[in-house]
Structure P
Amino acid sequence: MLKIAICDDEKNVCDYIEKRVMDFLAKADSEGEATVFYDSAPLIEFCKENPSYLDIIFLDIKMKTVNGVDCAKQLRDLGVEALIVFVTSSAEYVFSGYEVKAFRYILKTDLVNAFDRIFGECLNELSKADDSFYTVKTASAVKNIPLNDIFYFESNKRVLIVHTKNDEYSFYGKLDAVEKELEGKDFIRTHQSYLVNAKKIKSVSKDSAELLNGELLPVSKSKASAVKNAYLWAKR
């Protein structure tokens, strides 16, 4: 079931988005639930307890306590990977969305016309993530791992280790081959020994990348620019 949050300090906007969400899902014969927040602070508190619960967040930018951009930064720091759609009365802050890996934005003046298209794009993105796997063949089993669960691949001589949000799996192979196989899937080589899911990068410095789980991985000088670009443009 799809889990959606709507956060806006205007009740009429929340009510409208909630109705459009449920109408869209009903027509698509899909199940979903919408949770409404009238300020960003309760949303942040909710995500502290449930960082992996939400799939999509419709987030107003101008709010009373924490503005939408700062709220989104806090959510990413908590490890929230939901698609964020900014709902705003002005395009002034749109480019700030790149910093928090926002998926789309909707101007409130265009909400009536743009909503179905944007929401449909969100569902398509989630569907692509659900259908993407990497197959690991170990000595005892074959494991299909969703790409969205993978944080990075690590090379240790002839052994590759795939690090996911919950487990690690070891298998024999070459990191160059994995990199080629995952081309176009938002994986970036940060170092000779690491291939990282750019969607899991929280921040990038000149010599390291911090992941959403708090791990720090080295970034080679020659790869720093490519890593930063991958982080900024990863399809979340």
Structure Q
Amino acid sequence: MRVDRFLSNLPRFNRKQVRLLLVEKRIRIDGEIVCDPHAEVREFSRVDVDDEVLQLGKALRHFMLHKPAGCVSATRDPQHPTVLDLIHEPDKDELHIAGRLDFNTTGLMLITNDGSWSRRLTQPQTKLPKVYYVETEQDIGPEYAIKFGEGLYFAFEDLTTQPAELELLGPKSARLSIVEGRYHQVKRMFGHFDNKVMRLHRERMGPLVLDDALKPGEYRSLSDEEIGLI
């Protein structure tokens, strides 16, 4: 429901008062000030006017998952297991994925019911670095780091990628840091040099690092400190 309609439905506010509250930036949804009357209030959203809670909402949940290969980054799939199949929590149908991974890509995934938090995590303006361990079919030359740093042109989207950092770890292995999440971006970047990615593993998203104790398919709740880093 739109926030202006949500507030107007309450007996204490009329439409004029709601418009004034929005202009004066006195309304928060899930901790964020909203001025747009079209901002959405969900059943589990927390809504505050000044210091008064008008809707407490459901508890916000944040999970870190070690995604295994052969698993779809989706809530449902008719053919393959999904990452949500690995989550054993009540009301898990309310959860969504913050930053997807390809079918055979492994590593850090973040799953939550906190829309405001996941938007901060994934929106392009944040430019949050995503760090991957990469193994390739052929040797990785010094020209890769230069080209990745300059940005690569993707004709399909008619855009040039943001500068990326490449750290060579071995002849055919590297650590790559990107701030975007284009379709198959890492594979396409190495594909520019006709070098096939054989293994791709996400180690980190911004300040959140995959827990070494988590085995593929395992997950845990994020601490309050980790949640506050985003």
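Read-outs throughout are calculated quantities, based only on the coordinates presented, and are distinct from any laboratory measurement. Just so we're clear, the structure is a prediction, and the values are computed from it rather than from any experiment. Cβ atoms are built from the backbone, for glycine too; each structure is taken alone.
Suppose you compute semi-axes √(5λ) of the Cα gyration tensor in Å for every structure in P, Q: which one lands on 39, 21, 15?
Answer for the origin of the read-out: Q.
Taking Rg/Rh (Cα atoms, Kirkwood Rh), for residues 112-167 alone as the quantity of interest, name the structure among P, Q where it is greatest.
Details: P: 1.21; Q: 1.07.
Largest calculated value belongs to P.
Suppose you compute distance in nm of label points 7 Å out along Cα→Cβ at positions 144 and 192 for every structure in P, Q: which one lands on 3.6?
Comparing all candidates, it corresponds to P.
Using the calculated result 0.95 for FRET efficiency 1/(1 + (r/R0)^6) of positions 104 and 208 (r between Cβ atoms, R0 = 35 Å, to 0.05), pick out the matching structure from P, Q.
It must be structure Q, since only it matches.
Looking at distance in nm of label points 7 Å out along Cα→Cβ at positions 40 and 72, point out which structure of P, Q has the largest value.
Values: P: 1.0; Q: 2.1.
For this comparison of distance in nm of label points 7 Å out along Cα→Cβ at positions 40 and 72, the top structure is Q.
Given 2.8 as the derived value for distance in nm of label points 7 Å out along Cα→Cβ at positions 32 and 48, which of the supplied structures P, Q does it correspond to? Display every interim value, and only then the final one.
Details: P: 2.8; Q: 1.5.
Comparing all candidates, it corresponds to P.
If helix-only ellipticity at 222 nm (-39500 (n - 2.57) for each DSSP H run of 4 or more, over all residues; to 500) computes to -10000, which of P, Q did it come from? Before the final figure, lay out each step's value.
Details: P: -10000; Q: -5000.
Answer by label: P.
Among P, Q, considering only relative contact order in percent (Cα under 8 Å, 6 or more apart), which has the greatest calculated value? Could the numbers behind the result be given before it?
On the way: P: 13; Q: 19.
Structure Q gives the largest value of relative contact order in percent (Cα under 8 Å, 6 or more apart) among P, Q.
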